[in-house]
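So, here's a batch of structures to check.
Any read-out appearing in this document is the output of simple, stated calculations on the displayed coordinates, not a laboratory observation. Worth saying up front: this structure is predicted, and the values here are computed from it rather than measured.
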Structure P
Amino acid sequence: MNKVVVLTDSTCDLSEKLIKDNDIKVMPLYVTFDSEIYKDREEIQPAKLYEMIKEKKKLPKTSAASVGDFMNEFSKYLDQGYEVFYTGISSKLSATYSNALLAKEELKTDKVEISDSLNLSTGIGLLLLKASKLAKQGKSAKEIKEEVDKLAGNVRCKFVVESLEYLHKGGRCSGVARFFGTMARLKPVIIVKDGKMDVLAKTIGKRRGLQVMLDDIIANKDHIHNDCVMITHTYADEDAKYLYDVLSRELPEAHIEITEAGCVISSHCGKGTIGILYISK
């Protein structure tokens, strides 16, 4: 049987329980305020992040895991006789993926397989849960990569933001600049497509944005992987409960998880952001 470690980065936004239960290893990305650098989820949590944003009156910068970080992490498991499968934040949103590839090249190993999730947050997490199941079945890292690569394009990720400020200043979402500052009540629904973020719809009021996401998944309920549907948010507990209650009624066979976003995702989307993520068949 193959010994495979499933590795990811802190943008996966899986809960500690899901990470532990599925034996997933997580590397931190970085959040920087001026000269202060913090490891996401290890040295800074969302509560501290938002407190610092309020205090400093500016948003932090985020940065990828370095080539050296990956070399150290890969080597740790390779030296123990493991193969490594890694997937993390989309190559279109961060240098993390390319740094992982460079680390593999530097190590000159064929025991590391790297997959581009083309996604973020629990869009990555859904793929990791699939990878974990395959690893427990004794699949090799190469076999896991082949299966995850097939699924990556079927991940559906949509979310509603409370404020456009974070996405506007971060500059990672096309279309946001067109709407920034136009209407305080404007709540765009953001979609991740082909590894990038874009504006799917403009809604007046957050509840309408939530309904756009609900309408989408309910319309496709016969064509989704029911083993896990994610509701992921940052300080949007009431909205998360509302979505959970609706989806529990409409998708009775689906296993639904609520998770909270880490600091890198929160830095780019902001407090109050909430999304629904699932894999389409």
Structure Q
Amino acid sequence: MTEYGSQAMSARLKRVLMRRPGPSLMAADPARWHYGPTFDGRKAVDQYTEFARLVAASGTDILWLEDDNDGMADAMFTHDPSLMTDHGAIILCMGKPLRAGEPALHEAAYSKAGIPILGRVEAPGKVEGGDCVWVDGKTLAIGRGVRSNQSGIEQLAAMLAPHGIAVLGFDLPLWQGEEACLHLMSVISPLSDDLALVHAPLLPAAFYFLLKEKGIRLVVAPESEFAASSGLNLNVLPTAPCKVIMVDGFPLTRAAMEAAGCEVQVFAADALCIACEGGPTCLTRPVLRRDP
């Protein structure tokens, strides 16, 4: 029986979909893809290799997508084109036009792995995985902003309602403009069922009160490191409750999580995550999360 299912953000990561960057990333035009000045394709590939080693060392089984020179430089950010549920995968519809071909890669991978497709978000609806946060197993929050819209949120709500799942939309600010990327997960990273790392100034107020109502404690990341990293200090990947992987270079954020009881591993990612606007969470699409 194929193992899949994930309606949690920090339960033990047992299976994950990842794409090894290769020729598409190394040939990418930084201006076209909105990559920063520290972008270096070869170095980014090397940094990704170290990140993948940390994921595998946690005991996670990796389902690999390969870069066959299809030109999809951002496809290494596998968190965005699909969403996993306990009832199958949902194929999403990308808000960034350059990424329009990526959902088909995910659908093909799930088909090959024997994972059912629960549904698909269709245009004009848009939802990216980075805007989706499981607050608990029956509550999915979605950020409504540049990358995800009301039509997409309504489509997801219709798919998930028969399974007793409430889908709630929360407005995001424009922040750095249409070309930049502010997802809901740009301002929150769950660390365990009742603990989350947040950037308080950009947290939607209604979402904040929902977290408070659910009894989720908040670790507030230092504003200076959020600004210095364009939010990537906040993008941390839980491989199990309170065990996370983060980008190196942000000691105050690391210390805040450690003070809250987290174990933190780091990897160098200036050419990969910082330059390409996507952190450890973005580089992974959880396929199976379960405790223990």
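Odds and ends about this structure:
- If mean projected area of the Cα convex hull in nm², for residues 162-249 alone is computed and equals 6.4, the structure in P, Q: P
- Parent structure of the calculated result 22, given that relative contact order in percent (Cα under 8 Å, 6 or more apart) is the read-out and P, Q the choices: P
- Percent of Cα pairs over 35 Å apart from the coordinates reads 8; which among P, Q: Q
- Structure (P, Q) behind the derived value -7000 of helix-only ellipticity at 222 nm (-39500 (n - 2.57) for each DSSP H run of 4 or more, over all residues; to 500): Q
- For 56, 29, 17 (Cα extents along the principal axes in Å, for residues 58-193 alone, calculated) the corresponding structure among P, Q: P
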